[in-house]
1. Identify the structure, out of P, Q, from whose coordinates log10 I(q)/I(0) by the Debye sum over Cα atoms at q = 0.09 Å⁻¹ was calculated to give -0.33.
2. Quick check: 0.65 is what I get for FRET efficiency 1/(1 + (r/R0)^6) of positions 28 and 84 (r between Cβ atoms, R0 = 41 Å, to 0.05), calculated from one of P, Q. Which structure matches?
3. For distance in nm of label points 7 Å out along Cα→Cβ at positions 100 and 116, which of P, Q scores largest?
4. Determine which structure produced the value 0 for helix-only ellipticity at 222 nm (-39500 (n - 2.57) for each DSSP H run of 4 or more, over all residues; to 500), calculated from the coordinates; the candidates are P, Q.
5. Distance in nm of label points 7 Å out along Cα→Cβ at positions 68 and 92 was computed and gave 1.5; which structure, P, Q, did it come from?
6. Output the label of whichever structure in P, Q has the greatest value of relative contact order in percent (Cα under 8 Å, 6 or more apart).
7. Match the computed value 1.5 of distance in nm of label points 7 Å out along Cα→Cβ at positions 36 and 76 to one of the structures P, Q, and report its label.
Structure P
């Protein structure tokens with residue numbers, strides 16, 4: 001049996017790129033924006049992993065809801081999407097209570113009167129909600 005011979009002691013390499021931003025306890029992913037999207041928009045995902053704003057009246061895509069954008073992006077750009085857990089939503093001025101999907105992917109605290117009801121979760125403060133999407137149902 002030959003003895004083991006070390007030629008050089010290894011050194012730590014450079015750190016890799018940082019991962020996508022996220023919050024503890026949240027499920028988030030990185031996708032491609034199909035159109036220009038802002039942060040805090042409910043989106044659906046197509047077969048290519050591209051996300052699009054989801055309207056509460058969109059019968060064709062309502063069951064493809066994937067989450068809420070946490071960053072903004074132009075069409076073709078990288079966008080971050082969160083589908084569950086705590087989400088900081090500065091600028092929304094929420095009232096503690098339920099949050100639904102509205103027109104063009106907006107987050108609303110008014111129950112939709114037509115189309116589909118898609119409960120997204122609950123606001124716990126004016127700028128924070130906990131995403132816990134339910135199954136959409138037709139109104």
Structure Q
């Protein structure tokens with residue numbers, strides 16, 4: 001919940017900054033986004049957001065390794081359909097299945113965190129192509 005709240009707040013703040021700067025969605029370029037991002041004073045909260053992404057990823061990995069959760073998802077299919085929640089149930093089951101198939105979630109999370117931190121550093125440093133990352137990241 002904290003991750004969702006932080007993400008919503010940060011995104012809203014950036015959208016408001018874009019609007020107050022007179023940028024329309026069609027005018028939003030990579031350069032304009034980076035300029036707005038640098039002026040936003042969000043660094044501490046963005047770092048917290050990245051930390052929370054890693055924490056949530058590790059928690060999800062622990063949850064999907066619990067066979068009871070898989071059993072509960074299987075058992076709840078019919079009740080979900082009866083309640084008109086088939087799409088939600090399908091989404092949860094697909095996510096569970098995909099995450100469970102991953103052999104090394106730590107590698108995925110480490111790579112994600114490394115890339116996000118690099119992009120943020122590139123933006124803050126004024127890198128000309130902040131979203132282009134080396135293939136080894």
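Read the figures in this text as sums done on the coordinates, not as results from a lab. Please read all numbers here as calculations on a predicted model, not as lab measurements. Cβ atoms are built from the backbone, for glycine too; each structure is taken alone.
1. Source structure: P.
2. Source structure: Q.
3. Of structures P, Q, the maximum of distance in nm of label points 7 Å out along Cα→Cβ at positions 100 and 116 occurs in Q.
4. Answer for the origin of the read-out: P.
5. Traced to structure Q.
6. By relative contact order in percent (Cα under 8 Å, 6 or more apart), the leading structure of P, Q is Q.
7. P
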